[in-house]
1. For which of the structures 1, 2, 3 does the calculation of P(r) over Cα pairs in 10 Å bins from 0, in percent return 9, 34, 31, 12, 7, 5, 2, 0?
2. Computing helix-only ellipticity at 222 nm (-39500 (n - 2.57) for each DSSP H run of 4 or more, over all residues; to 500) gives -25500 for which of 1, 2, 3?
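What follows draws every value from the coordinates through simple rules; no lab data is involved. For clarity, every value in this text was computed on a predicted model and none was experimentally measured.
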Structure 1
Amino acid sequence: MEARQGARSEEDADRRRLEDAAKLWLAHDGLWFQAVEQRFGMEAAIACDKAAWGRFSPLEARRILARLGAQPGGGLDLLERALGERLYSHLNRQSSDRPAPERLIFRMRSCRVQDARQRKGLPDFPCREVGIVEYRTFAETIDRRIRTRCISCPPDPRPEGAVCVWEFTLDEGAGR
């Protein structure tokens, strides 16, 4: 009993450290964006953000694949698992469902960035353009056959119970 409690306490401490590190990573991302926006404007900041996410998302996907001991090409099952391993999965509430074997719907139920903006009375950050690059490059790193479609993402109106919604489909004829 004592050994189980000790292991659980250690797991809780690890989870808290990981959550804290994810918060720091996200804070840096936001501060970096704001610095570019203040100096060069929103359009330039979004362009830089897209470029950064276009490089970071594949890097994160490759690291997750290595951590899982998986190889690219695992389809939507592997993508679903990998989405649950991303840094922001420790900060945001997310869910996914599979209405068909070749289709994955991913919902960001809460988003720390957008929640903070709401608390400050600010409009949602228009992250759709950045998200398209982020999710597409992440998914294609997991499996080149995966196609990504944004169903809804700010500045779109929020769908009920989500901040953004993404659809991933498997194109069997692609990327092999």
Structure 2
Amino acid sequence: MRLRKVIWILTILWMTAIFLLSARPGDLSRQDSAWLLERANLITQEEAMDIENHEAMSLQMWIRKMAHVIIFGGLCMLFYASFYGYVGKAIKTGIWSWSATVLYGITDEIHQLFVPGRGAQIQDVFRDGKGALIGCLIMMAVFLLIERVPSINKIVDKIYNLNIEINKQYDVG
């Protein structure tokens, strides 16, 4: 039961990190991408910040697209781990976790409407959904396998408090 709480806390922290990253003004967000490009030894930070440099802008756009896929894929995996057992087994949990992630992606884009230098883009919601789908499919594959291996399934059932038998000491009679 304690592990379930930890998973929920991690999920909420991940959502908070997304919110805080989305709250950064556009120029600071661009600096983050430029920093990453420089660390990857692709181009210098100065080149990356030059909006006239088409190569730099293309690389920044690629980083931002991939960030949506990776970040929301991770969120979906955390939602999956959080929801598992509450809404059903592997497939139902996948539907719920994907839906929750896409809904959070939509609210993230709405949030960016109020951030200077940022805006809402439907393409970003599609990228979030794509990342969520990848994360969801990974988790579904793992949990479908777990559900089919009895020894591992027992451990997961204990972690998630599934199939708990009523303790006989509380029986009356």
Structure 3
Amino acid sequence: MKTLFILFIAIMMLTASAQAQEKFGKGNVTQIGLVVKDIEKASEKWAAILGFSEIPQLITDGFEKANTHFKGKPTDARAKLAFFRLENITIELIEPVGKKSTWYEHLKKHGEGFHHIAFNVEGMEEKIVYLENRGGKLLQKGDFTGGSYSYVDMSELGIIFELLTSTGN
């Protein structure tokens, strides 16, 4: 009887693990994005609070390299970025440059603050379709050195998901 019980428990555990769903983005939020009006001022404040002596900043590439699309149309919008890489997550500050972007619209509508959470994913197009089938709407996508990104508005959740892929370059 004891052997039968142990066998039953083992079968139940195997069945449960076989039915376990893979978590979106492997279950890890890798980044929190915040839109700001002035990247220099915001970076200084964040660096002081988080204990960073250097403020890592860059500006996104233009359309020729970034291939940025907003609401399905090409855009020359860019952004000034600052990244604060912590042990468990990266905080990204974003100052919009140009008006045709999710960053600019979000800043105009909501003011400074929270813009998105980001997940590293494999199979960008499949993940976009997955989210669209759950009420998401693709807002913006583009490329950067080493990968690509997509912003999907998950309005029913009150949040924007950023999907990040790596090309290994």
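1. Numbers: 1: 9, 33, 36, 17, 5, 0; 2: 10, 30, 27, 17, 10, 4, 1, 0, 0; 3: 9, 34, 31, 12, 7, 5, 2, 0.
Label of the originating structure: 3.
2. Working: 1: -19000; 2: -25500; 3: -9000.
Derived from the structure labelled 2.
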